[in-house]
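Read through the structures below before going on.
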Structure P
Amino acid sequence: MKKGIKVFKIISSLEAISFIVLLGIAMPLKYIWDMPQLVQVVGMAHGVLFMLYIVFAIYAWHELEWSIKKLSIAIVCSVVPFGPFYVERNYL
């Protein structure tokens, strides 16, 4: 397996985890207990990981010769909680 695909697997997992932490922990802390600090930190990390995920999805599309449909599914999964785990398990 190519190194770039291994990196994509790692980024995919980290992006999914950061999204879950953002939605499940940081957002409730901000809106229920008025503690916005974690949203700033996790939100920034998630934003960077999201952009890397998209870049590596395009890389995987090229390297693994995915169809446009698979690339579209991978990109849509980036905005669904647990979606990157689906891509990692089924396409990588």
Structure Q
Amino acid sequence: MLDGIIIGLTTALSFQNILIVIGGCLIGTFIGMLPGLEPMSIIAIMIPVAITTGDPATALILLAGVYYGAIFGGSTSSILLNAPGVADGD
């Protein structure tokens, strides 16, 4: 059991995956600020990019970063511009 936790942590905390999640959060934040784009549509747009990474764990980490960045970007646009943001912020 402990071996699986250690393997998961080394995968998630590798240098490449940390850079991927930071880049995904930045991309999601900027795209999430655009009115009319929801996080699920951004995930659908990013699927081909995630597939080209080659590693399934890296692809899921990228998509998770984009999703949470889009949630944050939607709340930013709704607060600063008084425009409708993300409908579901859970």
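Since every read-out is calculated from the coordinates, none of them should be taken as a lab result. What you see is a predicted model, and the numbers here were worked out from it, not measured in a lab. Cβ atoms are built from the backbone, for glycine too; each structure is taken alone.
At-a-glance table
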| read-out | value |
| --- | --- |
| Read-out distance in nm of label points 7 Å out along Cα→Cβ at positions 38 and 54, computed value 2.7, structure in P, Q | P |
| Structure with the greatest value (metric FRET efficiency 1/(1 + (r/R0)^6) of positions 46 and 62 (r between Cβ atoms, R0 = 30 Å, to 0.05), set P, Q) | Q |
